[in-house]
Each structure stands twice: as structure tokens, then as C-alpha cells.
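There are structures below to look over.
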Structure 1
Amino acid sequence: MCGIAGMASTLAPDTNLVRRMCDVITHRGPDGVGYHDDDHAALGMRRLAIIDVATGDQPVYNEDSAITAVFNGEIYNYAELRRELTAKGHRFRGEGDSETLVHLYEEHGTDMLDRLRGMFAFAIWDRTRERLILARDRVGKKPLYWRADHSSIWFASELKSLAQDPGMRREIDPVALHHYLTYQYVPAPWSIYEGVRKLPPAHVLIWEHGRATIRRYWKLDRAEQRFTDEREAEERLRELLLEATRVRMVSERPLGAFLSGGIDSSAVVAAMAMQSPEKVKTFCIGFEDRRYDERHKARLVAERYGTDHHELAVSADLLDVLPRLAWHFDEPFADSSAIPSFYVAQLSRSHVTVALTGDGGDECFGGYQRYALMNQAGRIPALPRPLATASARFGNLITERSHSKSPARQVGRLMRFVAEPPSRRYATLMSCFKPEQKAAIYTDAFREQMADMDSLLLLETLFRESSAATDLGRVLDVDTMSYLPGDLLVKVDITTMANSLEARSPFLDHHLLEWAAGLPAAMNVRGRRTKLLLKRAMAPWLPQELLNCPKQGFGVPLAAWLRGELRELSHDVLTDETARSKGLFRRAAVLDLLRRHAEGADHSDRLWALLQFELWHRAHAVPGAPALTGAACPQTRG
């Protein structure tokens with residue numbers, strides 16, 4: 001595990017720049033640093049040593065050093081690959097997984113990606129062909145940013161590395177911001193800066209002689225398979241999870257697991273405990289507000305498996321953690337569960353270097369209530385256009401004027417929901433700012449600039465292009481390609497790497513994902529019941545009390561914070577001269593949102609999205625701008 005950075009050029013590369021790019025991400029790899037320089041490429045990495053601690057330094061080379069690689073992640077089938085490659089005459093210098101990349105490339109070119117089982121972002125430099133290969137794992141566990149001009153290409157694990165180049169313009173991409181306000185994250189391939197892109201998951205980029213081409217190398221097949229025996233499916237699920245967990249327990253450094261109290265992390269802990277000769281170390285955080293605290297459920301699993309359990313009640317000052325998060329998240333990011341994620345990573349790192357997580361269980365097995373809603377809504381016929389327009393208009397009006405969780409608000413959301421076709425319904429469900437809400441808050445100039453840009457089309461297109469036969473299958477597909485890599489995995493990568501901790505996710509093993517993709521919809525969701533197969537499969541492993549609990553999520557009391565300890569901060573940051581000077585949002589509209597939230601209507605998600613954009617902007621785009629009184633972004637940390 002590490003952070004990588006580098007460049008290739010038809011001219012001489014800037015080796016000093018690459019060193020600065022690596023220095024700023026020391027938190028991703030505090031255990032070592034390595035560089036490769038030649039006439040047309042400079043590659044660098046920061047290492048967090050997990051496997052082959054003694055001899056696993058990077059960059060790695062083939063036998064004649066014509067092929068070089070830097071790598072972030074883990075290749076779980078590296079031992080098998082090493083045996084195959086050794087049998088074909090390849091010679092290895094170390095004992096780890098990184099070297100498999102250069103030799104696989106020699107054998108298979110970019111088709112090597114089909115052979116890899118793991119999480120990764122890597123760069124391979126082929127000096128003979130003057131070719132740079134950039135690749136990212138199937139679901140997007142590991143990040144990779146890049147930018148290019150007519151002669152050069154730059155890449156890095158984090159955007160702040162690319163920003164070390166004084167030649168990179170730090171101009172906000174208005175389309176990326178527009179999409180961010182809809183989804184609370186900047187979706188790939190955009191980044192928040194113009195001219196910088198994310199390599200999407202399951203894609204490979206080939207750069208040769210100043211030209212870059214990108215292709216997708218993997219996609220889930222959502223065609224339903226025939227399962228005649230549900231008990232066989234339950235048994236197969238347990239086998240796949242045990243195997244996916246086993247290969248992720250290989251480590252020369254201390255290893256543990258996040259244990260939130262939900263089914264997914266509990267299942268992973270159970271699978272670890274069954275295969276570990278030692279007590280599994282587990283980590284859980286909670287809040288004093290019982291609505292957001294699942295520590296009691298985590299204890300049930302910890303006690304059942306006799307884990308070495310550690311808990312933390314979060315009571316730290318938000319004015320301390322928010323600027324730290326703004327610095328580590330190189331783009332605006334408005335998933336408030338990043339706060340507990342940061343704290344559980346911080347707690348874990350004081351005991352272990354590797355932590356397994358339950359990420360991906362919901363997307364594999366239909367765990368969110370929105371899946372049940374979409375499954376049921378598939379039986380609702382499309383409304384005639386005039387009726388649909390009226391229903392949407394009145395639904396918006398009722399929702400805007402209703403208090404949080406009031407019956408009227410639920411009616412308004414339902415009216416808006418049924419007014420739209422299935423693809424639009426789901427995109428709307430997943431949106432923070434609706435199109436009309438963005439139009440209302442934008443300045444005239446920004447509204448005109450974005451007039452023809454419909455962010456909801458991003459998810460609508462994924463929904464329509466899915467190979468699934470049902471609406472449930474389509475939304476699982478959409479989430480696997482958007483919400484999972486754009487939100488959940490970004491959150492986990494950034495918060496764990498900020499604490500120099502490696503996270504591994506058994507549910508995201510591509511063998512398990514491919515098997516789960518073929519499950520009939522009714523095996524996962526029926527009526528309002530979700531994750532049915534996983535719950536049945538885990539019945540022998542987990543306490544019944546936990547299996548029967550409704551899904552709680554990794555939430556925070558955001559609405560209360562914005563009416564309480566963050567009220568003054570949000571008002572100041574969202575309305576001061578620094579905010580107004582960008583010319584993006586109308587001050588009167590922002591003040592109205594603040595006022596209505598303070599009076600009881602729930603606008604917490606939208607206010608949080610605006611606040612996180614402002615904090616990001618002050619931490620990165622305008623160094624020296626005021627962010628939080630008495631709290632500085634930890635820019636010396638990297």
C-alpha cells in the first residue's frame with residue numbers, strides 16, 4: 001500500500017517536481033520512498049509496508065530494467081502469479097506482489113489486468129516503447145488522477161500531488177461543481193479542477209508519444225442466473241466470503257477490522273474469526289446521541305467471537321477535524337459519514353496497520369431501503385405528462401415547505417417520485433440539490449453557464465445501459481459504477497490513508513461481485529425487506545438480534561450540528577466575502593437556506609455540501625484564505 005506519482009514526457013521530465021509530488025502524500029506511505037528517473041519518465045512512490053516488508057521497495061523492474069512500475073494496493077493472487085511467471089523463466093528480486101506487474105506486462109501487455117485479483121492503481125513505464133500504462137482496479141478502491149498536454153502526462157494518487165506543479169492552473173471546473181452539488185461528490189472522470197481527470201474504475205490509460213487512449217477492461221454482467229436451491233446459494237455465499245476474507249488476511253503487519261454493528265462488517269469479522277489463530281482486533285466508534293450509536297450491536301458480535309474489541313465515543317471538537325478533512329479530501333466531499341470514518345481509522349491505526357471493512361455488502365445484496373422502493377415502484381405505470389408535471393410541481397412545493405420527517409414531506413417526496421420515469425426516479429433519489437434547487441441558488445451568470453447541463457443524466461444513462469432485466473438490478477449496477485467508487489470508496493481511502501492505515505474489503509472481491517450480480521432480484525429484496533440472502537446466509541454466524549435490526553447507516557447528527565455548534569461557522573463561511581467573491585451562489589438564497597434550517601426545515605445535506613465546498617476551496621484553491629478560527633489545515637503533515 002502506498003501513494004504513487006510521476007510523469008512521462010516527450011521532453012525531459014521534471015524529477016524535482018515528482019519528488020515534491022511524493023513528499024506531499026507522505027501520510028499514504030510513511031515507511032519509505034523510491035524513485036525512477038530516465039530521459040522521458042520520472043516515477044515515485046511513498047510506501048506503507050504491509051507485505052514483503054524487508055525487500056518490497058519500489059519502483060520494481062523486470063530483468064533488464066526496461067520496464068518499471070510503481071503500485072498502490074494489494075494483489076491477493078500474487079503467489080499464484082509468481083509461480084506461473086517463474087515457470088515461464090521470469091526472475092524475481094523480492095518476495096512481494098509488486099514485481100508481478102512488470103512480468104505480467106511482459107507476458108500479456110495490458111491484458112494482464114484480467115489476471116489480477118486485488119485493489120490497485122499502478123503506473124508501468126515501458127522505456128523501449130516510451131509508453132506509460134495507468135490502470136485502476138475493477139471497482140475503484142484505489143484512486144488515480146491525471147492530466148496531460150501535448151508533450152507530457154502527470155499522474156498521482158491524490159490531487160494535491162498534481163497541484164505541486166506551478167504550471168497546473170487551479171481553476172474550478174464548473175461542470176464538476178455542478179455535478180458535485182447533485183451527488184455530494186465529484187464523479188469520474190471529472191475532477192474539481194479544469195484539465196485534471198480521474199481515471200474511472202476498471203479502466204486503463206495508454207500514453208505513447210504525447211497521446212493518451214483510455215479503454216474499459218471489465219464490467220459486471222447483470223444477467224440473472226438460474227438458482228433453483230436457495231440453501232445452495234446461501235452456502236456458496238459463505239464460501240465466497242470466507243475465501244475473499246482469507247486472502248485479505250495476509251499481512252506482515254498487525255491486522256484488525258472495523259466493526260460498526262451492521263451485518264456487513266459483522267459478517268467480515270465472523271469470517272476472520274473462523275480463520276484466525278489469534279483474537280481478531282475490532283474497532284467501533286459511536287456518538288452520545290443514541291440514534292447514531294451502534295456500539296451495543298457491535299458488542300454482540302465482539303462477545304460472540306471473543307474479539308479484542310476497542311471503542312471510542314466521538315466527542316472531539318468539530319472545528320478541529322473539519323479543516324483536517326478538507327485538507328485530506330482534495331475535492332469537495334459532502335458525505336458527512338467521513339467524520340466517523342476518520343475517527344474509526346484513527347482509533348484502528350493506534351493498534352493495527354491493516355483493517356478489513358464491510359464495504360460493498362449493500363451494493364452486492366440490496367441493502368438500502370431505496371432498493372426496496374425502486375423494486376416496488378417498478379409496478380407504478382408512467383403518469384400522463386400533464387399529470388406528471390403537476391405532481392412533480394406540488395411535490396417540490398410540499399417538500400420545500402415541510403419540516404424534516406414530517407408526513408407532509410413524505411407525501412411531497414412520493415408525489416415527485418411517481419411523476420418521473422424509473423431512470424429519473426433513481427437519479428433524483430440519489431441527488432442532494434435537485435435541478436430547480438440549484439437554479440434557485442446560483443447567480444445569474446452561473447445559472448446561464450449550466451443551463452444545458454443536466455447532472456441527473458449521468459445516472460440515467462447508467463440505468464438505461466445496464467444489462468440487468470429488472471429495476472432492482474439496474475440500480476445495483478448504477479450504484480456499483482457511481483455511488484460506490486465516487487462516494488463510499490473515496491471516503492474510506494482518504495480517511496484511512498490520512499491515518500496511514502490500509503483498508504481491505506472482502507465484499508468487493510471481484511469473484512464474489514460477479515457471482516452476486518447474477519442473483520435473481522427476489523433473492524435479495526422482497527417488498528420492503530432487503531438483503532434477504534445475506535441475512536439468511538449469516539444466520540449461523542451472527543446473533544439473531546442483529547439480523548432483525550433495521551439498517552442504521554454510519555450517520556452523524558448533522559441537522560442538529562448545523563443548528564447548534566456549527567451554526568455560527570456555517571453562517572460565516574457561507575456568506576463572507578471569500579464565499580461571495582467567487583460569484584457562484586446568491587447570498588440571499590444561501591441566507592434563506594440557513595434561516596429555514598434554523599427554523600426546523602431540514603436542509604442539512606444542502607448546507608453541508610455548500611460548507612464542504614467552501615472549506616475545500618479555502619484549503620486548496622486559495623491558500624491563506626480564512627477557514628476556521630483557531631484551526632489550521634495540516635498542510636505540513638503530508
Structure 2
Amino acid sequence: MNPTVTRVTERIIRRSRDSRQDYLRRMEDLGRQSPHRTSLSCGNLAHGFAACQPGDKQTLKLMNQANVAIVSAYNDMLSAHQPYATFPDVIRQAAHGMGSVAQFAGGTPAMCDGVTQGQPGMELSLVSRDVIAMSTAVALSHNMFDATVLLGICDKIVPGLLIGALSFGYLPTVLVPGGPMPSGLPNKEKQRVRQLYAEGKVGRDQLLEAESQSYHSPGTCTFYGTANSNQVLVEVMGLHLPGAAFVNPGTPLRDALTRAATEQVIRLSRPNGGNLGLAHVVSEKSIVNALVALLATGGSTNHTLHWVAIARAAGIRIDWDDYAELSAVTPLLTRIYPNGDADVNHFHQAGGTPLLIRELLDAGLLHDDVETVMGKGLRAYTQVPVLEDGELQWRAAVTASSDVSVLRPVSEPFDSEGGLTVIQGNLGRGIIKTSAVAPEHQVVEAPARVFDDQLQVAQAFERGELNSDVVVVLRGQGPAANGMPELHKLTPYLGSLQDHGYRVALVTDGRMSGASGKVPAAIHVYPEAARGGPLSRVRDGDMIRVDATRGELAVALGEEELASREPAIEDLSGNQAGWGRELFGWFRQGASEAEKGATLFFQGHCD
């Protein structure tokens with residue numbers, strides 16, 4: 001093993017010892033009672049299978065076969081989740097083939113950040129993760145189940161499903177992806193049209209046509225944002241079947257993988273002699289594997305929030321220093337948009353997750369001695385699923401990438417580091433993703449322009465007020481202020497300024513999304529402005545230094561002068577109601593800081 005990976009893992013194990021032991025003890029106590037429906041009264045049980053077919057009722061009465069809970073984030077507005085409409089029937093049929101039963105236990109909300117970007121609804125995006133977690137717990141609370149199949153793929157949805165399912169971590173659990181849509185308009189061309197629109201050089205009709213050619217069919221969006229980062233991390237943690245992440249929807253192989261996932265989770269269930277629950281698969285080592293995979297692929301910055309929260313749900317404490325230390329020894333092996341021109345279909349065709357995992361295992365950057373839904377050892381995930389005469393089989397991954405412009409070996413990386421840095425100084429502590437930022441743009445020192453709303457930035461750009469070297473400070477965007485929306489709408493404006501030769505950076509207590517791109521962005525900065533953090537004391541014209549090479553985020557003010565300024569906190573009353581926001585005041589008041597997952601859960605735990 002790489003000594004840094006070993007050292008970080010051992011540190012996480014020591015740091016988490018008490019909280020992890022407490023979590024595993026609780027799961028062990030709950031697991032002893034399984035199958036839980038044995039404890040149900042006759043009235044409870046009759047309610048639980050009242051709508052079942054007679055054969056399923058008989059199976060559930062006998063207690064010696066598994067009942068699989070289906071928890072789904074299906075809706076037919078999200079292209080990524082529309083394919084899930086047919087999955088429950090496939091899962092039920094597969095369960096019947098094993099002599100078992102599958103019941104649709106519950107649905108969770110699933111919002112699309114692509115629809116809500118720059119809209120008030122985006123302020124419910126991050127909170128939806130915790131709502132999904134609670135919805136998952138409600139779905140599993142009936143004590144009817146021996147195993148769980150989770151159907152979800154996008155941004156907050158996979159983390160929410162995992163957090164909720166970890167409260168039932170004694171149950172074996174498998175995540176079943178839906179797969180990406182086929183490639184459409186190249187992402188680089190889409191971004192070019194967006195930037196021209198921001199500059200007023202093309203109209204809305206041309207922009208809509210470009211967007212429609214890019215997002216064009218059922219399946220996950222093909223750029224490497226949070227949704228597709230989810231798929232890589234979950235597969236590297238052994239929670240998918242091997243090679244399942246990027247098989248397109250509506251194909252025979254996709255359905256075969258869904259059937260096989262159901263059969264495998266039944267084999268892991270207690271009625272079939274299994275004792276491996278989700279709590280055992282999500283371990284300190286598998287969490288470190290996920291972080292390494294995130295860094296090796298230049299994945300979403302949102303996972304500096306989400307995987308912290310997932311880890312805490314399993315009693316594991318990680319922080320941004322763990323990410324940064326791993327980043328320093330993890331080579332960047334992929335170039336997928338926004339870090340390159342290719343999309344996830346190209347990555348999959350070049351060798352995909354099986355080849356990536358083998359490269360990282362062989363380099364000692366991933367722990368092989370982990371539990372997975374396939375059993376002990378991550379090496380099983382270096383295989384590729386194929387259909388032969390209608391039967392699902394696995395073959396060894398290709399020995400070399402078929403396209404080194406997309407996926408490279410450890411011996412020839414795009415960069416020697418993973419491109420994620422902790423950035424801190426007298427303005428607070430945040431993170432910066434540099435995997436898509438050219439070296440010449442990684443240090444910016446320029447006057448601040450301070451804003452309290454994305455729209456203000458757009459308006460200043462359109463008036464020509466940002467045509468100079470500038471550090472855009474966008475504050476009042478943290479979890480306590482307005483739910484921490486993504487600020488992806490800023491990308492075309494800031495990118496245009498950089499392309500015109502200006503030195504540009506963004507500093508914000510908000511999120512920049514999984515599509516963080518070529519402009520250096522210090523994000524998730526805390527203490528956030530709404531809680532009196534240093535960003536609330538920055539004024540227009542203050543000189544700010546954003547140095548990704550040294551991890552420095554500072555305003556050129558003395559300590560006394562900065563402290564003496566009155567916080568200028570924007571009136572947030574406009575963010576508190578409308579579009580459902582009035583229902584989530586409890587989230588804004590109670591959410592933890594970004595480095596603790598920006599979550600309502602685990603307050604006082606794992607600290």
C-alpha cells in the first residue's frame with residue numbers, strides 16, 4: 001500500500017474508534033432480531049402483505065425466504081431516473097426466481113439541479129439529501145425486510161439513500177444504477193454556446209437548441225458532475241455490481257445487471273445464510289477508497305460534503321485534510337468534461353471503472369481487503385459484465401486504455417496529483433478544485449467585488465463592471481443563509497472574463513457544483529457569512545489572494561482591521577419563503593458547517 005494512503009486510513013480508524021464501535025454495536029443488536037417480521041403481531045404482518053399475491057403471502061408467512069425492500073427515487077421528469085419506472089417489475093421477477101419476494105417499500109423525492117440551477121428551487125437542493133435520508137428510513141421502518149435495493153443515481157439522491165440505509169446497516173444493500181444517456185452535443189460545444197449567450201452573441205433559441213441536443217434522452221447527463229461521480233465512488237466502494245456504473249439504460253445488459261443485483265442481495269440475506277450488511281461494506285477502508293477514486297477522476301466537489309455525511313452515518317470521521325493529503329499522492333487518471341472534452345460514455349468505452357480500479361489497486365492506492373456486495377476483496381471489480389447467449393458473465397477488464405486522452409495508466413497520468421486542495425487563511429477555510437484549472441490560473445491576486453446574489457453578478461457582468469482582474473466574492477450562500485445552492489450559473493460569466501485575458505477567481509461560502517471548471521473557485525468557505533464569518537467583513541476593492549498552489553485564501557488586511565469591521569450581512573428575508581422554502585427553516589438553522597457535511601444529522605456525534 002502507498003504509505004500515505006495507509007497513514008490516512010489509520011488516522012481515520014483511530015479518530016473514529018469510539019463512534020464506529022458504537023455504530024457497529026447498534027447494528028449488531030438490530031441484526032440479531034432479523035428477520036424483523038418475526039416480531040410483528042399477526043395484525044402487523046397482515047397489513048404488511050395484504051396487497052401481495054397469495055404465493056408471496058405464503059412466502060412471507062414462513063419467514064425462511066428473503067423479502068427485498070425496493071426504495072426508489074423514480075420520477076419521470078429527471079432523465080436519469082425515468083428508466084427506474086420499469087425496474088421494480090424486473091426486481092420482483094428476479095426475486096421470485098430465487099423463491100423470495102420484493103416489495104416496493106417507499107419512494108423518495110428526487111429533484112434535478114439542472115432544472116433548478118439559478119432558480120429559487122435550488123435552495124432546496126442540499127436539504128433534499130437529508131429529506132431523502134429520512135424518507136429512506138421511513139420506507140425501511142416497517143420491519144418487513146431482509147435486504148434492500150436502492151434505486152437512485154443523481155446528486156443528492158445517492159448520498160441521501162446511503163445515509164438513510166445506514167441506519168438499517170444490518171441489512172445487505174445494493175445500489176442499482178440506471179446508466180447514462182447516449183452522447184449528444186459535445187459538452188465543450190454546449191459550454192461554448194452558453195458563454196456566447198452570456199456575452200449576448202447568440203439568442204435564447206440557439207442556446208435552447210444546444211442544451212436540448214446535449215440533454216436529449218432518458219439516462220444520466222453525460223458530463224462528469226456529481227451524479228456520475230456518485231457512480232464511480234459507489235462502485236469503488238463495492239456497492240454496485242462490478243462494471244455496472246455506465247451501462248446505458250434500455251439495453252439487455254442493463255436489465256441483466258438489475259436482475260443479478262437482486263439475486264446477489266438475496267444471497268447475502270440472513271434467510272439465505274448471509275451476515276454481511278451495509279454497515280460492513282461501508283468501512284473506513286472503503287471510504288478511503290471512495291476518496292481516492294474521487295481524486296483520481298477529478299470528481300465533484302460536492303463530495304467534500306456528501307461523503308463526509310455518509311461516513312458519519314456509519315460512525316466514521318473524515319475531514320478535508322484527509323482529502324488533501326490523499327490528493328497529494330493520487331494521480332489524475334481521467335479527463336472527462338468539465339476536466340476535458342470527453343463524456344462518461346467515452347470513459348466507459350476506454351476501459352471505465354474496471355480498468356481504473358485495477359490501475360489504482362496495482363499502484364497500492366486502493367485497499368483490496370474490503371467487503372463488497374460480491375464478497376471479500378475489491379479485485380472482483382476489475383471485471384467487465386457481458387452478455388453471452390443471453391447469460392450475464394464477467395470478463396477481466398482490458399489491459400490498457402483504448403483512449404489515453406480520456407483514461408490513462410498510473411504510470412502516465414494527466415497530473416501527479418488529484419487536484420483538490422484545502423484553502424485557508426484569514427477569510428476562513430474552504431476547498432478548491434484545480435483539476436480543470438490551468439497552472440497559469442491557479443494563483444489570482446486582485447481587488448474584490450462583493451455580491452450577495454448570483455443575479456447581481458450577472459447584472460454587473462452585463463454592465464461591463466467586471467472587465468478587469470477581479471476576485472468575485474459571493475457570500476450569503478451557505479447552509480445557514482439559504483440552503484447552500486449550487487452557483488453553476490456563474491460559470492459562463494467568469495469563464496468569459498478569463499478568456500478575455502483577465503485574472504479571475506471566485507470566493508464563496510456556497511457550492512459551485514460537480515461542474516466546477518476552469519476558473520479557480522474557493523468554495524464551501526466557512527465560517528459562512530450568515531454566521532458572522534470573515535467574508536461578511538470584505539468590502540469592494542479589498543485585495544484578495546487565492547493561491548491554489550499554496551492553499552492560501554487571504555485578504556490584505558491586518559487582523560485588527562478585519563476584526564474591527566462590522567459584519568455586512570445581507571437581508572436574507574427574501575430567501576426564507578416562497579417555492580417551499582418556508583418549510584425548511586429548521587434546516588437553515590440547524591445545518592452543520594460544510595466540513596462536517598452541511599447536515600442536520602450527527603450533531604454532537606463523531607466530534
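Quick note: the coordinates plus some simple rules give every number you see, no bench work behind them. Remember, predicted model here, so these are calculated numbers, not experimental data. Cβ atoms are built from the backbone, for glycine too; each structure is taken alone.
Suppose you compute distance in nm of label points 7 Å out along Cα→Cβ at positions 142 and 390 for every structure in 1, 2: which one lands on 5.7? Here the read-out was taken from 1. A value of 60, 49, 39 for Cα extents along the principal axes in Å, for residues 102-341 alone, calculated from one of 1, 2, originates in structure 1.
Starting from the value 23.9: which structure in 1, 2 was mean count of other Cβ atoms within 10 Å over residues 94-101 calculated from? Only one of 1, 2 returns 23.9 for mean count of other Cβ atoms within 10 Å over residues 94-101, namely 1. Each of the structures 1, 2 was assessed by distance in nm of label points 7 Å out along Cα→Cβ at positions 126 and 446; the largest value belongs to 1.
For mean count of other Cβ atoms within 10 Å over residues 238-245, the calculated result is 20.0, so let me know which of 1, 2 that is. For mean count of other Cβ atoms within 10 Å over residues 238-245, the value 20.0 is produced by structure 1.
A value of 3.1 was derived for distance in nm of label points 7 Å out along Cα→Cβ at positions 6 and 350; which structure in 1, 2 was it taken from?
Values: 1: 3.8; 2: 3.1.
So the calculation was done on 2.
Computing distance in nm of label points 7 Å out along Cα→Cβ at positions 46 and 558 across structures 1, 2 gives 2.8 for structure 1.
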